[in-house]
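Down below are the structures I want you to see.
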Structure 1
Amino acid sequence: MAMTLYSGPLSLFSRKVEIALVEKGLACERVLVPFSQTEGYAPKHPAVLAANPKAQVPVLVDGALTLFDSTVILEYLEDAYPVPPLYPRDPADRARCRLVELAADEVVMPDVRPLMHRSEPPDPARLEAQEAAARTAEDALRRHWRRLDGQLAGREFFFDALTVADIAMFMTVLFALRLHGPRLDECPALAGWYERLSARPAFARVLGEVAAADRELSPHLGG
């Protein structure tokens, strides 16, 4: 029986799981839950409400097992379906890989959130303050880009092969770029890594689907 993934058109964390499923060659039925920029994920999908106390996607159903949280799901997929691997074999590198994923989700992503108003219907009364906060966040993102550029210098991936670290950081960088955050032009190693990943089918599909969702749900975001 194929797995089922409850996902969202602009859910960064769901898209992490989608990429991992494709990279592992796992069959999965995807259910895209309703979303709009004005109402968010409302009404909440009943399966998501039943599975996740936080009422958020992603939710993965694999037989009798139901999981939520992208990190928990990715670790389960690695344990249950270890080939091809998406974590390094060496225990120290596995821990470092988890730290890169954590940094993507909890260190870099907080500096992407102040840009998110750019995908929402503009609020003239708040726009000036929102953009001031966004400029501060953009300075922080430039510092993140320089740090990541140093980590990736001379490397194809963060580790010896594609891992969860690459998937998680790619999605965070993608969301920064789609929200008109700092470009990668001054960080050639980071830019090259992003371009290489963008060419892989699993990543390219997500790029195309996020762009299509933005055209439908965030037309004011522009190109």
Structure 2
Amino acid sequence: MTLEALIFGGIGTLAEVAELDRAAWNAAFRAHGVDWNWSQDTYGELMRPGGDRQLAARYAAHLGQVVEADLLDRTHQNHFATMLAGGVPLRPGVARVMNWAARGGVRLALVSRSEVDPVRALLVATARARGGVAFDVAILRDDVARMAPDPEAMEAALIELGLGPSRAVAVVDTPVAMQAARAAGLAALAFPGRLAEAEPETFAGAPIAHVLSPEALISAWRGDSCEAAE
């Protein structure tokens, strides 16, 4: 059996964007006069469960407040795209893996809970670092009805790739993305971002890499359980 595809389970697997995303939310709150300011801890707690499309709506419900959640979300997405366009480095090993995949005929897919503008901004900003390697498939927020940990987006990526789950491996940066990959029947490599790196136990025994590499991905795809070396 041959590995035929790699699915990146979120833009956070490409670049460390959590702080930019949090800053974009706080900028949106200021723009619309909403008296919220998410700390790192608050943002981390909101991101932890996944499963929805709208953090502001969930936070408002938690506080028992009424806000224009859709408007806040649109403004947040615009700010996020602008921040990403300013430049952000790829995470360790990502460029090497993408070039390895391109040379070896391994197809690339991206699954993201973001809308098209932030994703496009990130891809444009990192094009040179990626050596121009592009994704064959992208499944974004508007392409699915349910977010991770639901497997819908991962399954949609497999359908677009025309592959069964045994022919692909996912790289994920959060526990909810790991749950989605596993529910879709995919082998997966944990590549924790800053929100998750302090709690590696939340990946429930999955192989973990702190520097992405072809060797770690192949090991995860084959089912090796040991932590990947940096």
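Every number in this text was worked out from the coordinates using simple rules, so none of it is lab data. In this text, all values refer to a predicted model and were calculated from it rather than measured experimentally. Cβ atoms are built from the backbone, for glycine too; each structure is taken alone.
For which of 1, 2 does helix-only ellipticity at 222 nm (-39500 (n - 2.57) for each DSSP H run of 4 or more, over all residues; to 500), calculated from the coordinates, equal -12500? Display every interim value, and only then the final one.
Working: 1: -16500; 2: -12500.
Among 1, 2, the structure yielding -12500 for helix-only ellipticity at 222 nm (-39500 (n - 2.57) for each DSSP H run of 4 or more, over all residues; to 500) is 2.
Among 1, 2, considering only volume of the Cα convex hull per residue in Å³, which has the greatest calculated value? For this comparison of volume of the Cα convex hull per residue in Å³, the top structure is 1. Among candidates 1, 2, the computation of distance in nm of label points 7 Å out along Cα→Cβ at positions 36 and 188 that gave 4.8 used structure 1.
Suppose you compute percent of Cα pairs over 24 Å apart, for residues 20-147 alone for every structure in 1, 2: which one lands on 36? All intermediate terms of the calculation are to be shown ahead of the outcome.
Values: 1: 50; 2: 36.
It was calculated from structure 2.
Rank structures 1, 2 by mean count of other Cβ atoms within 10 Å over residues 12-19 and report only the one at the top, that is, the highest.
Working: 1: 24.4; 2: 21.9.
Looking at the calculated values, the largest one is 1.
One of 1, 2 was used to calculate mean count of other Cβ atoms within 10 Å over residues 68-75, giving 19.9; which?
On the way: 1: 19.9; 2: 16.6.
Corresponding structure: 1.
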